[in-house]
Structure 1
Amino acid sequence: MSQVALRVDGISKRYRLGGLQPYQTLRDTIVDFVRQRPMKQADKPEFWALRDVSFELKEGEVLGIVGRNGAGKSTLLKLLSRITTPDSGRIEVCGRIGSLLEVGTGFHPELTGRENIYMNGILLGMTRSEVQRKFDEIVDFSGVEEFLETPVKRYSSGMRVRLGFSVAAHLEPEILIVDEVLAVGDAEFQRKCLGRMNAAASEGRTVLFVSHQMEAIQSLCSRAVWLENGGVRQDGNADQVVSSYLASTRETARTELGSRTDRSGRGGMKVNRVEVSDGEGHPAATGNPSQIRIEFQSEKLERASVMVRIGVRDSLDRTLTLLSNELTGEELSINSVSGCRHVLLCQIPRLPLVPGEYALDIALWSNGYLEDKVFRATAFEVVSGSFFAKGKDHHVGVVHIDQTWIHG
């Protein structure tokens, strides 16, 4: 019978909103302690990032953690990695933990890639001899061999990520904690990452994996935990948990947008409605002209240059593409008056999406400032249509690609 590698028992983590604790000198702290006065606390509301979270992870088990942004996933990983401590509850660990949270953290920009491999490896808990023994594997995995003697400050962000993951991936802990590494790097490197985690699992190591990519959770993990508002909403078979989570995200996307509170930005503008249609009140259809109608309200008086970003998600919660006037170079200027309503249209001459259910993330920027951002702001359905004017319509995959065939 497998032994427990990690036990989380009723952990909670609280943060105080609105800034740091008020300044106190060492003398003030000592006087308060001697006089048994309570420490001064900032008069700020409290926020519970995690509340009474419990689960066990057995040796050799691969556990996925899913949940929306702000659900508590990153806080949980920081607690497990001992970056911070819980306010209540216990964490019991059997074995050495290796954490791949923010890959590349600790790289010195003035040092070369070679020097940073040694420094970062030692910071992550390897001995110098371990790093030396694995050096060639790390370099080969990262794909930055020809830039080893170049200072890291001259690396692209992708190169830094690849090198950071390569160092961290060659740790040999009993418990491996991985946070969303598949969100960075190109497709080939992402396949390498998946392969490395598969190898760790097949070697009998315990893996805890956080990702927004549901396919990765289903392919790597036998079990999943769904976090919501800092607590465990579901713990069980990975396929079942992912299915429940995706159903919940679709339900959220159908909630009236104006009443949603799960949004970010400074609030100078607020998106109240997003609608996808053919422009005449009918559902969007594959291959037909379509439009996205965005209604928003301004909360202040100013002339604004507006930039919109729309992320398109499929039924597996994968981000498929980005729509933005920033990409097309089209300027959207409005005269903003407090309480005034505005409408923006994104017109798509020929919708390439195959029939199915989709959702949109939306972010609204004004004069360089993020005003409003909502994940899964709306859900919509694409109905069957004809993408190609002639020939057969085989709706395979996610999108159609315009193409022409000739005899060479």
Structure 2
Amino acid sequence: MKILHVVHNYAPSIGGSQWFVKKLSEQLVAQFGDDVTVFTTNALDTAPFAGRGGNFLPPGTEVINGVTVRRFAIDTRFALARKAASALADRLHLPGWDILRALHQGPIVPGLAQAVAHSGADVVMAMAFPLWHMFVTQSGARQAGIPLVFTGALHPAGGWNYDRPMIFRAIRRAQAYIALTPFEKEFLTGRGLPAERIAIIGGGVTPPPDDAPLPETMRTGLGLSPDAPLILALGRQNRRKRFELLLEAMPAVWQKFPEAKLVLAGAADESTPVLRQFGDARVVVQNDVPEAEKHGLLSACDVLVLPSTEESFGIVFAEAWWHGKPVIGARVGAVESLIDEGEDGLLFEYDNPHSLAQAISDLLAKPEQRKKMGQAGRNKVLQNYTWEVVSHKVRGIYEAAAGKRG
């Protein structure tokens, strides 16, 4: 099958959508022998889309692990004008505000629609809303009569940024939609979109590399005694992840477990300076953590915590489960629909540091419960969230969509 994937950024760019498209593309090549091409921008993050600087790679085409990757140059001209028009339309509730908002968010990619139309693909999959390339990809696919599948990666907790008529119209015109959680599907069906065209699949987990450090090595490197609790929080250190809430919860945890150490690991971002200034040696902030070391931390921790609400899936939960670790997430949105409370993790009342501290303390006090939850989580991953399982399900959707062509 000839497959075209379209995504705003691609490896070495870091992010959930980038990782999903990369691993899915490579798995389809390796497992099924498919001819997979990725169209993406030459930006390494989303900042340039709105004219806010950023990092770039040269435009062009290369083959990475059997996948043909074509990077398009983005157009950053008139970024300030697009921003002003979007802000004015929002403030005055003008018709077409959601179109102006999408144009402001970008990316503006000259030639993308034509390239999609002339790709010769049997099926196109585009990820992720609310970015402008999703609508441009649909335009190109419709020109050529190529079936289109959306993986929207919606964050409904983000409010109007995702709850937009323009997005729902686009999804309604697509042949199929891949939702990452039951919550995302319920959100869309609640807006009148047909349930039979929405499949729930979720993300895939990559097994740890052979050079991943042993748990004992990681704990020794962190200065932890064998019995000292290790709490791990993984993710890009921005405000949306709410790691500051976790810091608010820690004093109550330390009252019961004074030796507990918290490791905040992930790409540096706007919250990193705040996290580094917390002023307690029991909090360790790590940035630019290699994949092997990330898995070492997961294998060494006692519990994985992610306080964020703006998750389309929450792949770090599945990664923790792979290592047999229980997880704690917020009782809201996609996270609530992913975690089976009391079975493979606990939920806390969002924006409540006392509730979060109680959940952490409850798990640290019950090692047998942690072990039982971790094993349940691992079983869930093996049944639903390996890349072999995920790619098989996605390819089935592609086959069905391609079969309806014409």
Structure 3
Amino acid sequence: MTDFSYLARQAILNEDQDVVAYELLYRNSANNVFPMVPENEATSKVIEHSFFHMGIEQVAGACPCFVNFPRQALLDMIPCLISPQQIVIELLENLEPNVQLLETVEQLHTKGYLFALDDFLYSEQWEPFFKFISFVKFDIQISSTQEISDTIEHLQSYPIQFLAEKVEDYTQFEQMKLLGCTLFQGYFFCRPQMFRKPQLSSSQVSALALLAEVYRSDTSPAKLHSIISKDLSISYKLLKYVNTLIYSNAKPVSSFSQAISFLGQQKLQRFASLVAMASAAQDKPRELFSMALVRANFCESMAKASKKADPDHAFLTGLFSLMPTILDQDMSVILSEIGVANEVNDALMTRRGTLALYLSLIIDLEKASWPTLQTKSVRFGLDEKVISEYYFNALSDAQFQHACLR
């Protein structure tokens, strides 16, 4: 059974009702409510799910994210895990404004981080903090209009923006604007939007990290070595895979550096793709990964025979064609994280081009759609017997590859 990571975001809007930021909210199920968990756990899960698992670009685009940080998370400098351009640190209403907290806030402010006071009403104890504060949030369901007005008046000398949260109707929106609020949040604009993504094991995370890195134009053997050496499963599979490719009388490859050098960039990309798929598919039916291997081998054979497409690109097209089913994600999201060639991207996203034709042929074979296969064979001048031969060879090759990746 697949486990999922959950997260919610709620838009923060300006006076023109344009979205300018999001608040990230912890969720631990499909129920769009805050679970009763300790503050530190909620914050750590929000950071893990949004910035390291789902990808903050997918969650918030270019908008900054307001994130609640309890006292211990601040003292441990947890915000430093994230770029200051991506977050606004919310100081919770239950924090004690003491010297230790002030020193921590000043340190983070020096590094470029912005701060918001959450559910705030004016208190002299917070005076030393105001020079580091960029936003003050008011819970308008708790604080009175007079309390909010008094707080804004006290803080007029500071370059602080005021945010009204839990705005539920147009009258409240207009009233808060008159008081001096320029940012708004609440059900009047939108409810928190849920995100869900399958949780990955540490090996799956490592495999996908290797896959993303190996397709980067500025990658290096050192960066690849760093990822491979941290995961025992990938390390073992790499050496096993490489040693199946060398001649029987050659000296076995015994180090990651040798393996990376032996394979070269293209073969290493293929290895990373295979390992990533194998790792991602470990909780799926075995047949699913086998089918992806068959598609990859078939498409590669067609490309080699026709000389109309790059065989490596054809291999990846077949292999990645089942990625959405294996990872439970849209193809567009997957490809945005991997820099595959344009031909591969076009084949998988639009199903156009030579590579897409090869992929359609293997899908016809899987479905036993003989009339469709015959029509395509005639149209593109292909030999049906040769196509069948490539298919059976692909089945055999897939069994061997599967064995290498166990």
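One of 1, 2, 3 was used to compute Rg/Rh (Cα atoms, Kirkwood Rh), for residues 315-378 alone, and the answer was 0.95. Which one was it? Checking each candidate, the match is 2.
When helix-only ellipticity at 222 nm (-39500 (n - 2.57) for each DSSP H run of 4 or more, over all residues; to 500) is computed for each of 1, 2, 3, the one that comes out at -7500 is 1.
Thinking only about distance in nm of label points 7 Å out along Cα→Cβ at positions 11 and 323, which of 1, 2, 3 has the largest value? Present the calculation step by step, with values, prior to reporting the outcome.
On the way: 1: 4.1; 2: 2.0; 3: 3.0.
Looking at the calculated values, the largest one is 1.
Since every read-out is calculated from the coordinates, none of them should be taken as a lab result. As the structure is a prediction and not an experimental result, all values here were calculated from the model. Cβ atoms are built from the backbone, for glycine too; each structure is taken alone.
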